[in-house]
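Taken together, the values in this text are just the output of simple stated rules run on the coordinates, not laboratory data. Model, not experiment: these values are computed from the prediction. Cβ atoms are built from the backbone, for glycine too; each structure is taken alone.
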Structure 1
Amino acid sequence: MERRYCLGSGLLGLLLFSGQALADLPVRHTFSLNNGLQVVVSEDRRAPVVTTHMLVKVGSSHEYPGQSGLSHALEHMLFRGSSKTAPGEFSQIIERLGGSQNAYTTRDMTVYHQTLPSDRLAVALELNADLLQGATLDAAEFEHEIEAVKSERREEVDGYPTDRTREQLQSIAYTSSYSTPVIGWQNDLERMSNEELKAWYQTWYAPNNVTLVVVGDVQLDEVKAQVEHYFAGFSRQHLPVTKRPLQSIPAGPRTMTVLDKSSTPLLNMAFNVPTYATAEQADDVEALRLIQALLGAGMGARLSTRLHRQQAILSSPRVKYKAISRGDTLFEITALVNIAQPRPLPEIQKAIWAELNNLKQTPPEPQELERAKALLLAEKVFAQDHLEGQAASISALLGSDLAISQLDADAARLALITPEKIQQVAASYFTRERFAAAYFQAEEAEDE
């Protein structure tokens with residue numbers, strides 16, 4: 001059954017744009033094949049280009065203890081040979097057509113995406129179909145690729161204090177399967193086998209666990225015909241039962257210290273909070289998004305203005321909140337020590353707590369709240385102004401089991417949030433019971 005959606009115009013009423021507004025808002029269609037494959041088509045004819053996402057609903061949160069990193073390693077391996085392509089040939093084909101391609105794995109999903117001329121859509125669909133059920137998963141290629149994954153972990157996680165500290169924080173802050181890093185723990189990567197990858201592939205890479213997202217200069221009838229041609233021959237499979245990664249709130253704060261021989265001390269704080277998929281009250285999520293903007297978005301944000309520029313207590317404050325996720329998430333605040341005027345990490349933490357308590361005690365001024373709303377809406381508009389942004393937004397919602405119509409409701413939802421709602425949500429979620437922190441600091445030299 002086909003359903004049709006059109007982006008609303010309420011969002012534009014809350015923003016003033018310099019220059020020409022977005023001329024053509026995309027029209028979306030959805031349909032499915034008999035084998036359970038879901039398809040979303042979003043028409044955008046501003047250029048003869050198309051972006052495709054093949055979304056497989058499996059990520060690190062689906063992995064079992066001792067098998068972390070399977071989903072990400074499998075993503076790597078699918079480009080190392082299939083029934084139709086030699087190792088590395090997938091990307092070469094796309095590049096020869098003037099396109100680009102990549103893939104990524106999250107806690108909830110694995111996504112393979114390509115952008116290329118719209119008259120070459122069939123090539124992308126054929127290659128994706130081959131990824132879905134034609135991977136060879138050669139043992140020799142696995143030995144090569146797993147070393148690349150281990151190297152990626154050493155360079156991009158272990159080698160960066162911010163990422164290493166955040167990984168450790170998440171391991172104590174979550175009580176759900178979100179505590180596992182997407183790339184996997186090093187000891188699990190050392191023990192991973194090609195047979196495990198094959199079993200993972202056979203379990204999850206089924207048409208009824210996949211959604212295709214097609215965005216760009218395309219005709220619905222042509223997309224339907226091509227998807228049928230390349231994907232209808234695959235059979236529906238039995239899938240494991242999955243549950244949302246919900247958080248049980250521990251009774252008290254959780255903290256840990258990460259030591260390093262030499263690096264700027266770093267504080268990473270987090271609070272257990274809900275997402276669109278898990279919140280009992282949806283407007284709590286909008287308020288948390290706005291608090292993230294109030295504290296950390298732009299030069300006028302509170303942490304940058306008060307604690308960095310005015311008081312010089314900390315450096316490089318960052319505030320992160322991901323509202324779109326299959327399970328409960330974290331509201332994270334990260335800050336470095338100001339090396340020009342170094343303060344102890346407990347003092348920095350105390351200053352950040354003071355800002356959070358200020359939100360609980362005093363609602364923000366309406367003008368400050370409107371600025372935060374405008375920032376979030378502008379961010380959304382800019383993301384929707386290119387094909388990859390549109391496809392990524394749709395994939396994020398579908399990978400979290402949320403409706404794509406949610407894309408159109410952002411402005412209306414944000415408009416309803418009052419200063420008093422900000423105050424109430426801050427008081428509800430920024431509590432000691434929900435709090436976790438990781439402290440990254442220099443390891444003291446041992447006496448010789």
Structure 2
Amino acid sequence: LNVLFVVSDDLCPRLGCYGDPLVKSPNIDRLAARGVRFERAYCQFPLCNPSRASFLTGLRPDSTGVFENSTQFRKNVPDHVTLGQTFQKGGYFVARVGKLYHYGVPAQIGTDGLDDPPSWQERINPRGRDKDEEEKIFTLNPKAEGPARFGGTLSWLAADGEDAEQTDGLSAAATIKLMEQHRDKPFFIACGFFRPHTPYVSPKKWFDLYPLDKIKLPVLTANYKDGVPEPAFLSSKKEQENISDELRKQAIQAYHASTSFMDAQVGQLLDGLDRLKLADKTIVVFFSDHGYHLYEHGLWQKMSLFENSARVPLVISVPGSKHAGQVSRRTVELVDLHPTLADLCGLTAPSNLDGKSLKPLLDNPKADWDKPALTQVTRGTPTMTNAPTTKPSVVGRSMRTERFRFTEWNSGDKGTELYDHDSDPGELKNLANDVAHAATVATMRKELRSRYKLKD
């Protein structure tokens with residue numbers, strides 16, 4: 001079996017197949033109709049580099065030692081066998097197009113970014129019109145230098161021209177060409193789309209799908225921060241805090257437009273598989289590196305441990321599956337992808353991986369599963385915009401079961417959170433100090449510490 005491994009950047013599960021009433025994602029929906037859609041899939045760290053280093057190695061951030069956007073994982077685990085290397089060892093042609101390992105977006109578009117050369121036999125770095133027309137982009141931070149100007153804040157552009165001229169359009173075309181060139185031998189081809197990462201650039205027609213009067217902002221109560229530890233909100237950026245509702249709606253419009261544009265590029269890939277007659281022998285994986293806030297909890301972008309930031313869309317389509325169109329509600333993690341794909345293709349994965357093969361859930365989406373999802377974050381690491389240059393001053397560790405999310409900041413010294421998703425899917429009521437939930441807190445604290453291998 002071949003593998004087409006498709007990663008979106010900064011995409012939360014605001015998609016048609018995930019029940020969003022507004023967002024149009026017909027192609028990801030089409031993939032979900034022929035694959036298994038994971039309702040509760042989570043990243044291991046809600047930031048590009050730590051998350052990508054984790055799922056491409058199959059190691060958790062505590063194993064890779066990557067907690068910010070500047071460290072290349074080989075510095076800490078020089079000899080680790082990555083997902084790409086596992087497939088090369090298995091005799092596959094392995095290539096990537098676009099963003100797989102971390103790139104500063106948009107600064108490093110068209111370069112190798114923080115790539116890992118041994119992972120791939122061929123690397124293609126498309127650079128489209130979005131990269132060349134940056135002076136047209138609207139940003140909340142026009143005076144900033146470097147990443148804070150576009151990639152690090154809210155910024156967008158309803159662009160002129162066609163999808164095919166944008167970096168993601170070029171990436172889809174390059175991926176199809178690679179599949180065509182290598183169709184006679186097994187391939188593992190990874191395609192990394194940049195959208196909907198900021199700046200939210202997509203051709204104007206995608207903005208037209210989302211009239212501003214159709215966009216509803218999350219409702220924040222006056223006391224929404226009450227009872228929630230301060231570090232939970234520290235991913236906020238000053239220039240985003242007091243903008244008008246009109247600007248908020250424009251940002252959400254631009255994000256959804258970028259999502260639908262990116263979805264159309266997924267459609268190009270699926271059409272390419274059909275045209276090349278490869279669909280019946282190619283596993284397709286689609287997911288995002290982490291979730292995203294669109295003003296829920298008053299936050300934007302990533303780096304929180306709320307569900308919005310930790311949860312990702314994940315669809316895995318295996319040819320000949322008897323479970324096409326089914327949904328698994330088990331808690332799964334991106335760190336599970338390396339062992340899963342090795343398992344599905346009959347390859348030997350390294351023995352030190354931290355994830356677990358999802359094949360049992362692909363064989364039976366309702367199978368028993370006893371593994372919660374872990375997502376962690378640091379506060380105050382040097383490379384985060386607006387953060388002081390110090391060692392992480394606060395470490396947040398979260399654990400998600402099918403019912404609860406439990407989070408500790410500095411092992412509880414800086415606060416604890418517990419949310420019951422049965423009654424509170426928006427995570428608006430922290431139950432950690434509620435006597436009625438003391439037993440749940442005690443049990444989950446113990447399990448969290450053992451799963452993160454913390455000393456009590």
Structure 3
Amino acid sequence: MDKSQSVEINRPLILGVLIFGAFVTVLNQTLMLVAIPPIMRDFDISAAQAQWVTTAFMLTNGIFIPVSAALIDRYSSRYLYLTAITLFLLGTALGAIAQTFPQLLTARIIQGMAAGIAMPLAQTVIMSLFPPHRRGTAMGLVGLVIAFAPAIGPTLSGWLIDQLSWRYLFIVLLPFVVLGLIAAWWVMADVTEYRDSRIDPLSVSLSTLGWGGLLYGFSMAGTVGWNQPSVIGALLIGVVALSLFIPQQLRMDKPMLEFRVFQAPMYRLTTGISIIVFTLLIGPQTLLPIYVQNARGFGALQTGLLLLPGAVVMGLMSPIAGRLFDRFGIRWLAIGGLLLMCIGLGHFVTLGPETPLSRITVGFILHMLGISTLMMSLITAGINASPPHLIAHATAMNNTLRMVGASIGTAVLVSIMSARTATLADLPTELALIGGLRTAFVTALCLALAGLVLAFRLRDQPS
């Protein structure tokens with residue numbers, strides 16, 4: 001993009017289209033979380049098979065995010081975004097009419113491909129559209145939809161499944177995807193610069209095996225245990241593939257994924273803290289429902305209502321945090337956010353069989369308030385510290401590592417919970433489970449404290 005073109009670009013409209021697309025994409029991910037039982041019944045399949053509607057999406061999404069950097073370099077942002085939304089529309093339509101489970105699985109894979117391209121592209125376009133001192137506000141608006149979509153997703157999907165059918169989880173999205181595609185056709189412009197990044201079959205294969213193996217292995221480890229052959233095999237494949245992929249990319253003049261983004265100390269630091277924060281976003285949302293439902297005997301609806309205020313607070317705070325980042329920088333925002341996370345997690349390390357549910361809600365609100373103050377701001381600060389020609393690669397790398405890191409962290413927290421619960425087998429089942437959860441939350445608190453220590457090393461970059 002040259003400067004003569006930039007005056008013709010309507011930044012607010014493009015930002016609105018990208019935010020709308022992000023909302024639909026994230027909402028789609030959360031809608032399927034409660035759809036497993038009816039899908040099992042309709043297709044007469046096991047829970048392990050049905051779980052692949054979420055696993056396939058996650059794996060495909062994780063595989064395409066690293067590839068997105070090279071795609072963004074090679075193709076215009078307008079063409080690539082329209083292609084991604086068209087793919088998402090195709091996957092959504094196929095899911096709505098799927099007559100067999102393989103057809104439904106194919107639909108989810110297509111949706112995962114589209115999301116793996118669209119989300120990093122949206123962040124890259126925003127970074128290209130706005131100068132560094134305005135990027136925080138723009139990314140804060142993206143954080144708003146990322147928070148609100150999971151807040152309404154499970155409730156909306158539960159109502160649609162109860163009243164209609166799981167197919168309506170796809171049908172209800174169709175008009176919104178069509179609307180987003182039409183808006184993108186009229187509004188989207190080419191805002192990224194063309195660079196001839198290389199997309200060779202070997203790089204794609206090693207990236208797919210590496211990131212896909214780690215994502216699958218760690219995701220399954222939290223469910224079936226670490227000693228299963230499928231878990232060990234996937235992790236070994238992932239480690240070996242990445243050990244070949246990274247040196248190969250460093251040797252290339254035009255790599256598919258540029259690992260030299262880590263030469264910037266600020267990028268290394270913000271990415272490391274981002275991994276911790278994203279892990280602590282996913283981990284407690286996995287552990288708290290186990291406590292509320294399995295240890296206390298409450299239902300899924302009550303669990304959702306307990307956690308809803310935290311998600312709402314996160315959504316409301318994200319745009320405010322973006323403005324604070326633009327004005328004051330990242331250092332004290334990150335320190336304050338991690339302090340709030342530590343206080344929130346502190347509410348969970350002493351959980352008991354009679355803990356007031358209001359305490360859980362308050363702790364979760366504080367925790368999510370802390371996350372909202374720094375999650376998108378950390379991404380923005382890291383990318384601001386990267387050279388302009390590496391923005392697409394910095395975005396893709398951050399998204400990939402956050403996803404893999406969260407999978408590892410969540411698997412470790414669940415494994416710690418399970419191991420501690422097993423050592424307390426002489427206690428009543430509920431008390432043993434609570435003991436395991438306490439230990440997992442102590443681990444999460446230690447992780448937050450480590451992030452807090454790292455936050456003191458952050459330095460604000462001049463705009």
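Quick check: -11500 is what I get for helix-only ellipticity at 222 nm (-39500 (n - 2.57) for each DSSP H run of 4 or more, over all residues; to 500), calculated from one of 1, 2, 3. Which structure matches?
Details: 1: -11500; 2: -7500; 3: -27000.
Checking each candidate, the match is 1.
If distance in nm of label points 7 Å out along Cα→Cβ at positions 179 and 403 is calculated from each of 1, 2, 3, which structure is the one that comes out at 3.5?
On the way: 1: 3.5; 2: 4.2; 3: 2.7.
Traced to structure 1.
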> One of 1, 2, 3 was used to compute Cα Rg over 2.2 N^0.38 Å, for residues 139-186 alone, and the answer was 1.37. Which one was it?
Replying inline: 3
> Of the structures labelled 1, 2, 3, which one yields 18.9 when mean count of other Cβ atoms within 10 Å over residues 75-82 is computed from its coordinates?
Replying inline: 3
